[in-house]
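Listed after this line are the structures, all set down as structure tokens.
Every number here is computed from the coordinates shown, using simple stated rules; none is lab data. Here the structure is a predicted model, which means the values were calculated and not measured. Cβ atoms are built from the backbone, for glycine too; each structure is taken alone.
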Structure P
Amino acid sequence: MNLSTKIQRIFRNRLFKYGIPFFVLMIGGSFGLREFTQLRYQFSKVSQIRPDELKKSGIEMKKPGEVSIETEFEKIKNMDIDNWEQVRGPRPWEEKIEN
């Protein structure tokens, strides 16, 4: 038996045809998946905005106890929702022409 027939015999083996590619796919896939999921956390732009930065921008935050479902319901209950006019907002591509 020469070397080429031994190699052909190894390549025809079921473990070599199906088992090794399966294990390579499973182990390699887990490493690849780990890298891709790590990218999500590495490049996420999660940052919390502090209240003093919001005040500089002109936004005032309400205190947590100040806003509740009941207070918002009272505001909506006092609104006149039967008489309204639909107003179209400006689109970014529409320029305002002033003379």
Structure Q
Amino acid sequence: MAVFGYLSNIGQSFGAACGTAFGRNLSLPDALNNTRADGIGALYREGTAALLNSLACRTYPFTTQQVKDAFTAAITSDASAARQAQLFKQANEGGLKH
């Protein structure tokens, strides 16, 4: 997974403010595997998956920049994070079309 080396952590992928919102700057694999049950945890899981999907799949419903922008906008509250995580989850599972 060469993309992990290129992006390496949440702060580098989504911006410094997003890197520390979780309490520490997670690696992408750690973000994907986090076990937090709140909206922020879901956003980190689904948002990271969405970022990788946007890089790997031309037909993914969001561009990489749209994923980054939506992630950054949603990190402001747990409720906002949960809503955006749900949208990313639908896209990640193929439920949203391009």
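Name the one structure among P, Q that semi-axes √(5λ) of the Cα gyration tensor in Å, for residues 25-64 alone of 20, 10, 7 was derived from.
Computed on structure Q.
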Comparison of P, Q - label where FRET efficiency 1/(1 + (r/R0)^6) of positions 41 and 57 (r between Cβ atoms, R0 = 25 Å, to 0.05) is highest: Q
Given a value of -15500 for helix-only ellipticity at 222 nm (-39500 (n - 2.57) for each DSSP H run of 4 or more, over all residues; to 500), calculated from one of P, Q, which structure does it belong to? P
A value of 2.7 was computed for distance in nm of label points 7 Å out along Cα→Cβ at positions 9 and 73; which of P, Q is the source structure? Q
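With distance in nm of label points 7 Å out along Cα→Cβ at positions 17 and 89 coming out at 2.5, pick the structure among P, Q it was computed from. Walk me through the numbers on the way to the answer.
Working: P: 6.3; Q: 2.5.
Checking each candidate, the match is Q.
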Match the computed value 9.8 of mean count of other Cβ atoms within 10 Å over residues 49-56 to one of the structures P, Q, and report its label. P
Per Kirkwood radius over Cα pairs in Å, the highest-valued of structures P, Q: P
